[in-house]
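What follows is a group of structures, each given as structure tokens.
Each reported figure results from applying straightforward, stated rules to the coordinates on display, with no laboratory input. This one's a predicted model, so the numbers in the text were calculated from it and none came from an experiment. Cβ atoms are built from the backbone, for glycine too; each structure is taken alone.
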Structure P
Amino acid sequence: MDECVVHKCSECLRYITSCGTDVDFIVGGYTGRLQVLDVGINAPFKKHVRAKYEEFMGNGEGRPGRVDVERWVSSSWEEITGESIRNTWKSIGIGNQLQTNI
């Protein structure tokens, strides 16, 4: 995990280790190289989901159901382009070696 304060709290660590999982932290400065989605995918994806939620709530349609959320997630992922994914990998110095059909 990255060194976020919440990740290092004793309650969180106790719970994770009680599930039989070893905990290790990414050394500061390496998150961008080791958590690729955090670099260029998560922010735009969350922005798309948030926009769909806000549109839903603005239309006064009541409380969203699971199907609504599923639709938001699916269509938001479809808005993430192959180019964005390739550029994310390139930004951390790996993309030039990738040969994919993304």
Structure Q
Amino acid sequence: MDQLILHLVGDFWLQTGWMAYGKMKSTAIALIHAFVYTLPFLLLTDSPPALLVIWLTHAAIDRTSVAKRFALWRLPKEMPEYLSIWIAIIYDNSLHLTINFLAISYM
């Protein structure tokens, strides 16, 4: 539960509009957002490798929209747009949460 709360804080509460709109267009903005996102995880771990994995994978996932692309590739073309957006958000958050859990648990 702690990891979920920290994910929500980092990815929603601490993310500015500038970060949200810029992270898919600029690697620098994606890295800044991911760095700010990673800061709350200092409450759970002081492992530099775990924090580095959380930071860099978060930036890569957001910058490339890999979760969104994967979700949309799997969905039927006739699915309503609002629903495909929500499914992409679920894929994105699931990927972040899984990586964070593995990094904190095993590094």
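So if we calculate distance in nm of label points 7 Å out along Cα→Cβ at positions 42 and 90 for every structure here (P, Q), which label has the highest result?
Working: P: 2.3; Q: 3.5.
Comparing P, Q, the top value of distance in nm of label points 7 Å out along Cα→Cβ at positions 42 and 90 belongs to Q.
Name the one structure among P, Q that mean count of other Cβ atoms within 10 Å over residues 26-33 of 17.4 was derived from.
On the way: P: 11.6; Q: 17.4.
The read-out was computed on structure Q.
Here relative contact order in percent (Cα under 8 Å, 6 or more apart) was derived from just one of the structures P, Q, and that gives 30; the source is Q. Here mean count of other Cβ atoms within 10 Å over residues 2-9 was calculated and came to 15.6; which of the structures P, Q was it taken from? Of the structures listed, the value fits Q.
Ranked by FRET efficiency 1/(1 + (r/R0)^6) of positions 34 and 58 (r between Cβ atoms, R0 = 30 Å, to 0.05), structures P, Q are led by Q, which has the greatest value.
For Kirkwood radius over Cα pairs in Å, the calculated result is 14.1, so let me know which of P, Q that is.
Details: P: 16.5; Q: 14.1.
Computing Kirkwood radius over Cα pairs in Å on every structure in P, Q gives 14.1 only for Q.
Looking at Kirkwood radius over Cα pairs in Å, for residues 10-65 alone, point out which structure of P, Q has the largest value. Spell out each step's value before the answer.
Numbers: P: 14.8; Q: 11.1.
Evaluating Kirkwood radius over Cα pairs in Å, for residues 10-65 alone on every structure, the highest lands on P.
Which of P, Q yields -22500 for helix-only ellipticity at 222 nm (-39500 (n - 2.57) for each DSSP H run of 4 or more, over all residues; to 500), as computed? It was calculated from structure Q.
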